[in-house]
Every structure is written in C-alpha cells, then in structure tokens.
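Readers should treat all values here as calculations from the given coordinates under stated rules, not as data from a laboratory. These figures come from a predicted structure and were not determined experimentally. Cβ atoms are built from the backbone, for glycine too; each structure is taken alone.
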Structure 1
Amino acid sequence: MKIDIFGSCVTRDPFSFVENEYVIENYFARSSLVSLYSRPLNIKKDGIELDSEFQKKQVYNDLHKIFRRHIQKESDNVLIIDFIDERLDVLKFYDTFITRSMEYVNSNLPRILNTTLFEKSEDFFSSWEASALSFTQELKKYHKGIIILHKAYWKEQYIDKNGDILNFENDQDIKKNNSYLKRMYTFIERNLAERVHCIELDSYKCDANHKWGLSNFHYEEQYYIDFISSLNSILKKHLDE
C-alpha cells in the first residue's frame, strides 16, 4: 500500500525501523502550514547551496509550496500527517513566509533573503488556523484515500545508553511545544471530522541510542512497533468495511 507523509521523522521512522509492506511514495518535511499556504518563491533548486539532495529538496519544497500543489492532485494514497516540524520558526519575507528549518539555515539563502521572524503569538496561530482550514478543505475536496493524523508529542523522559530512565531538562520547551501541538491536532481533527483517523501513543520514552541522536521526539523502538500495529489496524478495519 502506498503512503504519503506530511510531517517529520516521527512518522517516517517507523517504516524504516519496523518490517512492513508499505511503500513511502512521497515524504514532505520541514514545512509549517503557514509557509505552505503563502505565496511561492521562485528560487531554483540549483540556487540552494546544500550538499544533501534530500535537504535541498525539502527547502525547495517549502519555498515553492510543493505539498499544497501535490494534494490538489487527486490521490488515493494513505496520507499521514504530524506537526512535530511546527516547532520550527517561520520567517516573513515581504508578503510570504518561509520555514526556518536547519536545512534552510545551513544553506546560502539566509545571506540572500532579508527576512523577519514571525513570533508565535496569537497572530501566528490565527494565520496557522487560517492555513489549516484551507488545508482541511483541500483534503476533503481532493484526497480520496485514508487520512491519518499522527498525534505525536515531545516526551519528558528518555532511556540513556546504559538503559536508565532519565528526565529531559528542557521542561519549558516540552510544555510549550506540546501545548502548540495539542491546539493544532485538535483543530485538524475537528475540521476533518469523519474523514480522519487518529494514532496517539502515550507512555513511551525517547532513546539515547536512536539513529538520529537524542531528542524529545526520537522515540524508543517500541513506539515505532506500536505505530505500525495501529496503522495496520486502521487500514484493516477500513478495508473490511
């Protein structure tokens, strides 16, 4: 079965870490909905200076708002969404917005584009919700496949390299980002209503041995195993109906 992802490593990783028969056809990362629902920037891919083709593609996709164009093409792929990458700042450039990913920061573009930070105030969330409303309306209009909202959050604890369970020290960052995420997931779930299925996995920890390193959203292996199991159950139930 073909899968499209709009989200982050928390959704992409289970398909790499756990044996499965799914095919990831499209993976869109490092973009805020505020950026996606603003005016595209006409910057050629060759004009983005990064060594990694994957990283260059993600910056290009954000600048050109490629995912929005993608969902306007009718598709019956399973679409899985998460908002972990909404932790990234958003930059204002004249009448449009750019996601300030590390890939963007490490490219040549900050030296070229004169941007200002869009602070995460109520004005930001008003813009985000306006973008998210357009997003859900387009999904209901164009997307013919199953839509899954992966309600992934920052975790408070991790398993260190000795197997001990420790607390992360960035309590305020965890609370702030999880508050943002809850607001965003609730908005999407409410506006997609019966069109969306949700996966939310609690009581898990992060892993200092994770292939991407220690982070509040680089989870222990059991998380990914249970994610695939939850996905299997949703799709089986849908096919049996």
Structure 2
Amino acid sequence: MAVAIITGASRGFGRALATALAQRGWDLVLDGRTAGPLEEVAEQLRKYGGAVTSRSGDVTDGGHRGELVAAAAELGGLDLLVNNAGVLGVAPLVPLERHALDAFRSALEVNVVAPLGLLQEALPLLRRAPAGAVINMSSDAAAEAYRTWGAYGATKAALDQLSAVLSVEEPQLRVWAVDPGGMRTDMLAAAEPDEDLSGVPLPQDVVPAFLRLLERRPASGRYAAPSLLEIR
C-alpha cells in the first residue's frame, strides 16, 4: 500500500487531500499542530480501511519531523511527501513597510526551513520507493506581485527554488511545486478578512488536480492546479 505524509492535515486543503487519498486506499501519516482536531480527522479516515497515523506537533521542531518519518517507516516506507503546512506571517496581511520582521522570520521557518528539514529526514525512504514523489505547496503570490502578499510570497518563491534544485539533485524522484490557486480556507479568510470568498473554490474542489498529478506523474516542475487538469 502507498504511504503519504501530509503536513497541515487537520483542516483546509491538507484535510481534503488526505480524505481523497484515504478513499483511494493510501496509508497516511498526518501532521497538525493541535492533537484533538487532527485525531478526529484520522479517526474519520480510518473508516476507509487504510492505516492512518496522527502525529501532532510543530513542523519547525526537528524531533517532530523525525517522528513523522519514523511513523511512515512503521507503515512500510514513504511514497509521497506533501509539504502543505504554512503560515501567513501576519494576519490580516499588511504592506511590506509594516510587516514585522520577527513574523517574517517565523514564516520562513514554517514555510521554507521546515519543509527542507522534513525532506532531509524523508529522502532515504523516498529514494527507496518505486515511485517516490514530493509535493510542495506553492502560491501564485510566489510569482506575481500582489499588494500585502510580499513576505508570504517570498517564502513560497524560496520553496519553489528548493523544489527546482531538489528535482535536479534527485532525478529519480518527482518533485512538484504546485500553485493550487485561491481556496476558501481559514488562512485566506484571515489574510483578507474584508474579501468576499463566496466564489472562491473550496479545497475539495481543487483536490482533483492533485490526483491527476499523482496519476499522470508529469516531469518534476512547477504547476498550477488548472493546468494539471489538462494533462493527458
């Protein structure tokens, strides 16, 4: 059975993707900051028959990252790592001139340093998988200049570059940086609380693009969710 680690799995996109993979028979290691909500998700997903392990903690903690990889090893290995956990830095978002530097450092730790640390822990298992893959959650703010999104976008641009270099250094793996587009999540609501999000897709509406990615396994690279649905 295929095994995936998904960070930030207690809500939003992480939860939606975990649900879709559980429905397809994957075994899962789920990460989240709060034990109660995370275990509730794990319990719901176990009804699909696969093994689901929840490990609550902070992805910036090296010990916690080690626990996630050890849990995957106990399930038999690791086929997919999804670096989905992320933070805005400040909420609501503010222009760069007012963005607290400590908050930016914190966002870099969560959005860039922690994914790299988890990748370093997970690489030995991913290399042994028949079709090892990494999904790093990107954002259109990594490539476009949106007012107030500068600091967050900078962290995602850094993660994009790490993904690109990893794909060169580990050519036997698939390494995908994926921009899911706007999603109606708590994070987006916190970023821009005055925005009307009623027309923004829900996370579960975006998941099919990621399933297509896993089914078709295109070359490593940066993708936007709509383009993934066009892959034949």
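Could you tell me which structure in 1, 2 was used to calculate mean count of other Cβ atoms within 10 Å over residues 38-45 as 13.9? Show your work: numbers first, answer last.
Details: 1: 13.9; 2: 18.2.
Going label by label, the one that fits is 1.
Suppose you compute distance in nm of label points 7 Å out along Cα→Cβ at positions 14 and 214 for every structure in 1, 2: which one lands on 2.6?
1
Say we calculate distance in nm of label points 7 Å out along Cα→Cβ at positions 142 and 182 for every structure; which of 1, 2 gives the highest result?
Largest calculated value belongs to 1.
Mean count of other Cβ atoms within 10 Å over residues 110-117 computed as 11.9: which structure among 1, 2?
For mean count of other Cβ atoms within 10 Å over residues 110-117, the value 11.9 is produced by structure 1.
Using the calculated result 3.3 for distance in nm of label points 7 Å out along Cα→Cβ at positions 62 and 94, pick out the matching structure from 1, 2.
Only one of 1, 2 returns 3.3 for distance in nm of label points 7 Å out along Cα→Cβ at positions 62 and 94, namely 2.
Out of 1, 2, choose the structure whose coordinates give Rg and Dmax of the Cα atoms in Å equal to 16.6, 51 when calculated. Let's see the in-between values first.
Details: 1: 17.8, 54; 2: 16.6, 51.
Attributed to the structure labelled 2.
For distance in nm of label points 7 Å out along Cα→Cβ at positions 86 and 222, which structure out of 1, 2 has the highest calculated value?
1
Out of 1, 2, choose the structure whose coordinates give FRET efficiency 1/(1 + (r/R0)^6) of positions 150 and 198 (r between Cβ atoms, R0 = 25 Å, to 0.05) equal to 0.40 when calculated.
2
Taking distance in nm of label points 7 Å out along Cα→Cβ at positions 30 and 46 from the coordinates of each of 1, 2, which one would give 2.0?
Computed on structure 1.
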